[in-house]
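I've put the structures underneath this note.
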Structure I
């Protein structure tokens, strides 16, 4: 992203964060909120697409709030197989030497692909609003 306001040129998220910190201490928190909202768009679609057996995997998909990026996390200590569901692989059987092969059933990356335009629009609107508030005039 390149934006010019009052002689300031910002290219990229890192530079935007640096300029926002320079202008106001509150605005980086706003950027974290924007990232969370964008990640929640994808997380909601990923929850809808997640394979359901017990419902634990679907319940583990969440959007994290971070200043640097929007993050969709799937899995937890209760759902250690979330990555295997997304990419495929083998997992050990409980109390056995055998392993089970699980075919890939992607749900997070297809959700991102399906909601790509919506996420881009959300970022465009929110970052435009942040820029107008940070650099009025």
Structure II
């Protein structure tokens, strides 16, 4: 340090208060960011979801039910964790598993591994997407 130079740092209390505030609201903000990104993934998954019906899939009694069954549940905040569950099922749960896992089935509309594909496509930029949603809201 050069002789005669003085550095004065002010605002420590204000910074500490802002950091404490950010830590307190971070779980709720993370929950909202995860929920939003899960909905982006679900939208992509629904575009890939098979829509059957005769003559392509005689076992699909209600074409479109599987695609319509895609849901994103409300975020859960627990001790040291935040989670969001997304999936397909409900009235179409048995059919969902069959269509998702059987890659050999021909699909006139959609494909097998519809949710997995959407999640894998989102994975490389998922962290950045969450960070972008959190950045402006934390401070």
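Values in this text are rule-based calculations from the coordinates and carry no lab data. Keep in mind that this is a model prediction, so the values were computed, not measured. Cβ atoms are built from the backbone, for glycine too; each structure is taken alone.
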With relative contact order in percent (Cα under 8 Å, 6 or more apart) computed for every candidate in I, II, 24 is reproduced by structure I
For distance in nm of label points 7 Å out along Cα→Cβ at positions 98 and 122, structure among I, II ranking highest is I
Value 19.3, 68 of Rg and Dmax of the Cα atoms in Å was derived from the coordinates of, among I, II, structure I
Calculated from one of I, II, FRET efficiency 1/(1 + (r/R0)^6) of positions 90 and 106 (r between Cβ atoms, R0 = 30 Å, to 0.05) reads 0.95, and the structure in question is I
For distance in nm of label points 7 Å out along Cα→Cβ at positions 50 and 82, structure among I, II ranking highest is II
